[in-house]
Structure I
Amino acid sequence: MKTFTAGSGMKWVGRSIRRLEDPALVKGRGRFTADLAAAQFVRFVRSPVAAGRIVGVRAPEGICVIRCADLDARPIQPMLDKYNYQPIEQPILARDVVRFVGEPIAAVFASSAVEAEDIADRVEVEIAELPPVVRADDALSADAPNVHDAGNVIVDGEIKTAEFDTAFAEADRRIKVTARSYRQNATPLEPRAAHAVFDPASGRTTLTCTTQMPHLTRTAIADILGFAESDLRVVAPDVGGGFGQKMSLAAEYVVLVWLARKLATSVAWSEDRRENLIASFHSRDQIVALDGAFDANGKLIALAADVVANTGAYSCFPTTCAVEPLMAMAELPGPYHLRAYSCRARAVATHTCAMAPYRGVARPVITFAMERLMDKAAAAFGVCPVEIRKRNLIIHFPFTSATGLVFDEGTYIETLDTAAAAIDLPKFRARQTKARDASFFLGIGFATFSERTGYGSPAFAARGMEITPGWETVDIAMDPSGQV
């Protein structure tokens with residue numbers, strides 16, 4: 001007997017799709033990068049300071065130390081053609097200066113991972129420390145040290161609708177909120193790892209690594225090292241957690257490919273937990289300041305926003321450092337009906353680990369900021385948090401936002417009412433008041449969010465990126481037995 005879910009048959013929407021990856025993983029038969037054997041194992045020598053000039057790198061006699069000058073490689077330099085973007089270069093290994101704790105300075109290799117780690121510990125690096133700047137707001141100061149010659153503001157985007165000034169001036173009440181999302185590390189079960197093997201017969205290299213973007217990793221590494229893209233194959237096996245941390249190009253992977261080609265053998269690297277915490281892409285370090293203009297009925301009629309994203313020492317490939325602040329600028333004010341909008345969004349370089357677009361990309365902090373604005377407005381107007389949201393949510397569809405995003409039909413108010421009814425909000429308020437009299441505090445919160453979908457080449461091209469990741473290809477073949 002066969003059973004079908006609603007929408008099954010020739011339709012995919014609403015159909016239950018059987019997962020294929022689970023059986024191997026739950027039986028311990030997963031294929032991970034660290035499981036691959038290699039002839040040589042790599043270990044990186046990293047900066048112990050956030051900012052400084054490299055005076056010298058010394059190693060005991062007989063130890064081969066790989067430096068940036070040995071690689072004959074172009075730096076990583078993702079490009080953007082909008083928003084006052086300042087292109088900054090990231091050397092594959094630090095050449096003259098270090099810009100964050102954990103930045104790779106040199107690489108060593110040995111026939112075992114343990115021996116490679118012992119060798120790396122014997123490499124001495126002399127660094128003349130320089131004053132670091134680690135907070136974005138400090139980096140905006142006129143007297144702050146520059147992380148790069150281009151300055152610390154490397155993206156500066158602005159938007160202002162035609163009706164903003166008039167609507168803002170007509171406000172009955174203005175309410176302000178400042179929210180900060182502190183720096184996060186994805187902390188995946190499996191840290192970054194790479195295995196590169198050179199095939200002398202074909203002259204090709206196969207890189208197996210913990211990546212979320214194998215195709216663009218191949219494109220970038222071939223371009224950086226200056227050889228044909230067809231000479232590199234990138235394999236993404238089972239990956240123990242990505243979340244966006246493994247989406248951007250890791251400089252360490254470039255070293256692995258270069259070394260495999262240089263030695264004409266197989267090389268491997270797996271970062272330890274400390275390396276992952278200090279040197280693998282971070283995210284979400286962002287400050288969002290909102291100034292909401294409300295009319296006498298509690299309707300948000302204009303919104304001013306200032307977004308400052310601490311994007312670290314370098315710009316991640318391929319999305320660039322602009323992805324966090326520009327996503328915030330485009331997605332504000334969320335599913336609330338608003339036409340008058342002004343926003344300035346900046347990416348600020350600091351002496352910290354570079355940022356990557358983690359899952360959610362700016363939307364957790366802008367949603368939190370908007371919901372705090374609504375809660376403060378509810379308190380100021382003396383109405384229920386549910387009611388203030390119902391006065392402001394989109395009700396007519398399709399709706400085009402102030403930044404040009406089109407909202408398909410949704411049931412925001414109906415969903416909010418359903419949630420409030422499900423928890424019996426009046427009954428909860430009574431419990432809350434009674435508990436407070438006994439010095440016991442019960443809390444409840446409401447939030448609304450609409451997930452943006454349907455990203456494709458036009459959406460990425462609109463950002464001004466030189467590389468457009470919004471494409472995929474599929475090859476389907478049929479064998480003589482008739483199987484596809």
Structure II
Amino acid sequence: MKFTDELTLLLKARYPVIFINTIEEDRVEYVIRKYIKTSLNRSIYSWDFVDGYTNNPNNEGFAKRNPLQALELIERLTSETPAIFLLKDFNRFLTDISISRKLKNIGRILKLQPKTIIIIGSDFNIPKELQDLITIIQFQLPNQAEIIQELTRLINSLNIKIDSELFENLAQTCQGLSLERIRRVLSKIIATHKTIDKNSISILLSEKKQIISQTEILEYCSVNNKIVNIGGIKILKEWLKKRKTSFSIQAANYGLPTPRGLLLVGIQGTGKSLTAKAIAHSWSMPLLRLDIGRLFAGLVGASEAKARETIQYAESMAPCVLWIDEIDKGFGGDARSDGGTSQRVLANLLTWMAEKKSAVFVVATANGIDRMPGELLRKGRFDEIFLLDLPTLQERFKILELHLKQRRPNLILPIDTVASRTEGFSGAELEQTVIEAMHHAFSERRELLETDLILASTQLIPLSKTAKEQLHFLKDWASSGRARPASLRIN
């Protein structure tokens with residue numbers, strides 16, 4: 001339901017107190033004045049703590065710095081006067097016993113009169129004694145159509161011509177920003193570069209990075225990892241290639257839903273984290289890393305609030321990649337040990353993943369699935385689940401070749417023997433083999449040789465031997481049809 005429709009319905013039903021959760025105070029007031037006053041023909045009284053009541057000559061400045069007096073004005077007006085009272089940041093005073101009591105007393109009156117209190121604010125926790133009185137509705141950030149309308153207005157007012165592809169990229173990048181912030185950033189771009197071009201995208205992303213820096217839960221990751229530099233995982237690469245353009249307006253017009261995300265499963269060192277970074281780089285999207293450990297901290301109820309905050313921040317960065325690292329450690333424990341907090345947080349996350357319309361592509365990684373809740377693995381949460389197995393012979397050759405080229409670009413070495421002798425090595429262990437061989441050669445002040453690589457491989461005990469049972473369990477689980485292999489298993 002649209003915000004205006006929902007609010008109109010609540011006003012007609014004479015809900016006494018409505019809380020609008022938003023950071024866009026000016027925009028929500030504009031919407032109320034434009035739609036509600038016109039359709040319901042109600043007078044609107046606006047109050048804030050510093051200036052008191054404004055926009056009404058009979059009560060200009062009334063109840064300055066006095067929230068209790070602000071409620072008294074509601075009682076003064078005749079019962080036949082239809083009115084809306086916009087009380088800004090009034091949620092900060094609800095823990096005061098006098099305010100709480102006064103609001104409950106007025107609430108009984110408002111149910112019988114065409115008057116409604118609308119509190120505008122953010123980060124709101126309703127005091128228990130007021131939960132039955134106050135109704136919360138969300139005022140969402142501008143949607144795609146509103147952003148396009150605003151961009152068109154700004155570009156026309158500046159008499160600037162830009163091509164359709166750049167306009168689409170601007171509209172996508174502006175998703176998750178308030179209209180005021182969009183105007184401010186575009187003004188900054190014009191003041192700096194005198195025009196709007198492809199460089200404007202990076203400035204918009206920098207503005208979004210500022211938003212992320214305000215939270216300790218998400219980390220904005222810089223990505224330089226190219227997907228072509230990952231050895232193997234050919235099936236996964238093809239899957240990602242087909243979905244690279246699925247976030248565009250053309251894809252939506254074609255009828256394609258926005259991709260939801262991936263769950264990457266495999267033992268440590270198989271390239272799950274590297275793949276998450278490479279996806280963001282390949283799709284030219286910001287990468288946000290979610291630290292699950294920081295969610296489960298603080299007071300009772302704080303974890304659920306942090307989860308909702310995290311979702312809001314992620315959606316403010318859309319289109320983006322949300323990387324949930326080692327999700328099995330966050331939600332794979334016993335719910336009784338934390339009073340059910342992890343289950344409530346998981347429920348919030350799963351509901352959002354199933355219903356989200358925003359272009360937030362979730363990449364979750366897990367080392368094991370034996371303790372993960374079944375609802376997380378159910379179809380519909382992720383577009384696909386992939387198993388990243390240990391590399392095949394051809395993949396080991398490619399991985400060794402990539403690491404040698406990266407570190408010793410002018411050196412050509414035969415690596416067939418090393419590739420054949422490193423069966424059971426993960427990608428990370430192959431990288432460590434190259435590094436260990438280079439240490440050996442460097443200590444002797446000479447160039448790297450094939451024998452150094454062979455020696456280094458014999459000194460490393462791969463995880464496939466120390467965690468053999470875990471690896472077999474994952475393979476059996478995936479082979480039952482619950483996950484797709486990321487690689488072609490040809491040795």
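Just so it is clear, none of the values below were taken in a lab; they were calculated from the coordinates. All figures in this text were calculated on a predicted structure; none of them were measured in a lab. Cβ atoms are built from the backbone, for glycine too; each structure is taken alone.
Here are the numbers:
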| item | result |
| --- | --- |
| helix-only ellipticity at 222 nm (-39500 (n - 2.57) for each DSSP H run of 4 or more, over all residues; to 500) from the coordinates reads -7000; which among I, II | I |
| Winner on mean count of other Cβ atoms within 10 Å over residues 229-236 once structures I, II are ranked, highest first | II |
| Comparison of I, II by distance in nm of label points 7 Å out along Cα→Cβ at positions 149 and 181 - largest value held by | I |
| Of the structures I, II, the one that 93, 60, 45 was derived from, the read-out being Cα extents along the principal axes in Å | II |
| Structures I, II, by relative contact order in percent (Cα under 8 Å, 6 or more apart): label with the highest value | I |
| Entry that produces 11.4 once mean projected area of the Cα convex hull in nm², for residues 221-348 alone is calculated, selected from I, II | I |
| If mean count of other Cβ atoms within 10 Å over residues 389-396 is computed and equals 21.8, the structure in I, II | II |
